[in-house]
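Listed next: structures, encoded as structure tokens.
Every read-out reported here was derived from the displayed coordinates using simple, explicitly stated rules and does not represent laboratory data. Here the structure is a predicted model, which is why all the values come from computation and not from measurement. Cβ atoms are built from the backbone, for glycine too; each structure is taken alone.
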Structure P
Amino acid sequence: MIAAKKNLPLAVDRNRAKRLARELFRTDAAAFPAGWEIVLVIRSGMLKRSLAELRKVYAAAAVRITAAKAGPSA
């Protein structure tokens, strides 16, 4: 996992963002099908949200991405 220094210049912020991202993946591992590789772009706004808010955003993104990958229902 990479948190860019340009987006989060302080190491403490980069480390917190990484911990939050790991927690999202750990607690909702079934959000994406097995075998998928997920890239999470960490932005400074991530640190302004609570873990509960991040979980909602992550779950909504997972639903949107998996639905788009499945294609339209015929």
Structure Q
Amino acid sequence: MRIAVNLSVSPELVAAARARGINLSRVLEQRLTELLATTPSDPFAEENAEAVAAYNARVAAAGTFSDEHRSF
């Protein structure tokens, strides 16, 4: 199943693609598939993995500031 979408593309690019018989929908779908396969789904987690690991190690070793006050 496919859905229709609206895109803004340079008229020169569209004309050149059409002149060469390039299917814009197919090209977009193929390229989006490639990008989604190589782009992390959670960039924050990937960019901050080292800091999160260091924080988790510190909490595991020393606990949190509220450990003595929690009732759960």
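Quick check: 2.5 is what I get for distance in nm of label points 7 Å out along Cα→Cβ at positions 5 and 37, calculated from one of P, Q. Which structure matches? Checking each candidate, the match is P.
Comparing FRET efficiency 1/(1 + (r/R0)^6) of positions 29 and 61 (r between Cβ atoms, R0 = 30 Å, to 0.05) across structures P, Q, the highest figure is found for P. Tell me which structure, out of P, Q, gives 13.4 once Kirkwood radius over Cα pairs in Å is calculated. Comparing all candidates, it corresponds to P.
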